[in-house]
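Just below sit the structures, each encoded as structure tokens.
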Structure 1
Amino acid sequence: MLFKDIVGHKEIINRLIQTVIDNRVSHAQLFLGPEGSGKLALALAYSRFINCTDRQYVNSNGIIADSCGVCKSCLKFNKLIHPDVHFVFPNTTTKKITKTNFSGNFLTEWREFLLENNYYVNLNQWFEKLGVENKQGTINVRDCNEINRILSFKTYEAEYKIMIIWMVEKLFHSAAPKILKILEEPPEKTLFILLSENHDQILSTILSRTQLVKIFKIDTDEIVSTLINKYKIDEKTAVSISNHADGNFQEALKLINNSDEEKFNTEMLIKWMRSCFKGSLIENTKNNVDGLNDLVATLSKIGREKQKNFLNYVLKISRYCILMHYDQMGLLKLTQEEADFLQKFFLFINPLNIEDVQKEINTSIYHIERNANASILFMDLSLKMHKLLIRK
């Protein structure tokens, strides 16, 4: 991944390049930004540029410099096998690794995962790659011990030894003290790049030891341009995809590939909301009860990360409903199927119930993260949603 391959963020890229040119690379940096903003791609391009032995200082498409792409260091980055660049990421036990799980056990899968998805990835995809099913991944004590062990060695061949910690908010609270000292006072020429999507979930002891690099959503025009030039999408489709992706390039790639998960979320939302609202729920007819039971059974089997992803999708759609109430249609990023459904349904999520709707969904996400029984949780949420949707 070169800087020129990154979608958008030219201002941030040039600022990072300047830190290298001025020899002012901060030893611990936190790349904070929403899903699909390209944090990991940016971290890898930055790491490559730092260790490139033949940097190219030529203004190209608004970027003041870039890696050469052909030196020994760059060639190793192409396969993610550079001996001085290390990765830590959320993981858990799987059918293959049943004990003492840590990031080092999954490096082969990790490299395949990044290369297959062109470095634009999310947590749910990673857990699918690992096949963790209903488990949740963390960065554990063994990972932190490995960080200390690896960084105690000298670099093999590069100027900098780089430790990239992806989704640092998943760092287990009891494991964090293991790396606080080395994060604050690392060996010379050591760089930590921490990546996160949720500022509030990062431990304060970690936050206080890092320099924040805030990464925003990708500009819509940048996504359109990339889809047309790189993925050969026609302009009309590219604009539609970009509008729906709303600055999330990962989402744009999903839409290009007509993602099964995206279709599942949309179809399940429509079925679930209709079932929650139906007047027959009040009448307690057998058909509706059976239908709701089937939906709850389906949702309870898809795994915790997909459950959270689905509920976050419901949150997004509920926000769109409120925008429709205030005639802010220009702010909506909808597929045709979503637009057809919301044309009538938006009336039932309104200013009178939106606060309670979002509170109940966020509470459910909180309980899923703490291993609540999914069947009970989704049935309880469905009944509460029914009461809220019929509120006048």
Structure 2
Amino acid sequence: MRTTFKIAQTKNTKEGERTSVKRFGPESAAKARAFHSSFPEYKETPLVNLKELAKVLGVKSVHVKDESYRFGLNAFKVLGGSYTIANYIARELGMDVSELSYDRLVSSEIRQKTGDLTFVTATDGNHGRGVAWTASRLGQKSVVYMPKGSTEERLENIRALGAEASITDLNYDDAVRFAKKGADENGWIMVQDTAWDGYEEIPGWIMEGYTTMAVEASEQLKGEKPTHIFLQAGVGAMAGAVTGYFAALYGEEDRPVITIVEPDKADCIYRTARADDGQLHFVADDMATIMAGLACGEPCTIGWEVLKSHADYFISMPDYVAAQGMRILGSPLPGDPRVISGESGAATMGVVTELFRNGELRDIKERLGLDENSRILCFSTEGDTDKENYRRIVWDGSYPGI
């Protein structure tokens, strides 16, 4: 099967004026992590060292941050939703989020002050599950709208947490607009990582929440600085947050080469980078990709501002590359630990391994500066959040399109 990778770069990455990343830097990340560590379920997710894979690829090291262990929810998204809800409550009470540990958030004192709240979001599954979990913990309500094509398993996982959840006949971006309409009409609080003019405070909090996994990873590396970081993007909020953290941590002149990857059916970040004309570029189709968590057609404005200045390359890739990443992580070389990674989680590993194993991509590999001295870091953002589909891809080698 022939691999078609499309690659882009922005002028800001090369020579332009750079967006400040202080908001997502070590100080802010430490604050988010302190909040998350107050939860009884908190534990650093593993940073897996794939030593044998590194030998086969001919690089110094390959590390994967395994977010399937996050709070028992099988994905990283709860980091953003929980931190945002805490920030919202803190703001309403005239407090700082640092004053609201988990124990205080669930106290009768805070509950009496906030009254009844309803949080609404649109999601393919993982983000909505995180919002529903947090709302349930706080004794509050949540409403979750899912785009067409969402799986019943992910829907039921959200409903099991007490949310009013349903699958719509809309694509992801239209489901976001539908959630916004519900929030406006009913006085609900919208918790969405998609940002637009007039809606940036909450997406910014979500991005700050995501930096918890970045600061964990940087500490777990124990002083080993990665030369290359690969991040997957849907709207670009997670990618922007993690890019911002590492750009702030190492400084612009010394930071790793950062590459953003997307499915070619939903590559709004790549299209925006390729055009490089100061405008956001959307994908308006159905975005029929196996990477449900990345099936987003409209970039997050805050995320893009970081990415255009601090990410180096943007790659659009076909679905089977992500499927390859799932299999490589799920069937590791002897001596390497196994990582259960879903379609979106394994996207970056698929790209990394394809760049080294497919001679047709040699030019892109060299352009990224990947060689025997490379130390590679990837984030597996989800486990098998759709177990049936995971088995179909990993066991049977089957998914839509082949």
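Just so you know, all these numbers are worked out from the coordinates, no wet-lab data involved. Keep in mind that what you see is a predicted model, and the values were worked out from it rather than measured. Cβ atoms are built from the backbone, for glycine too; each structure is taken alone.
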For structures 1, 2, which has the highest computed value of volume of the Cα convex hull per residue in Å³, for residues 195-330 alone? 1
Out of 1, 2, which structure matches -0.37, -0.73, -1.01 when log10 I(q)/I(0) by the Debye sum over Cα atoms at q = 0.07, 0.10, 0.12 Å⁻¹ is calculated? 1
Of the structures labelled 1, 2, one was used to calculate helix-only ellipticity at 222 nm (-39500 (n - 2.57) for each DSSP H run of 4 or more, over all residues; to 500), giving -16000. Name it. 1
Structure (1, 2) behind the derived value 5.8 of mean projected area of the Cα convex hull in nm², for residues 83-162 alone: 1
For which of the structures 1, 2 does the calculation of FRET efficiency 1/(1 + (r/R0)^6) of positions 19 and 355 (r between Cβ atoms, R0 = 25 Å, to 0.05) return 0.35? 2
Relative contact order in percent (Cα under 8 Å, 6 or more apart): greatest across 1, 2 for structure 2
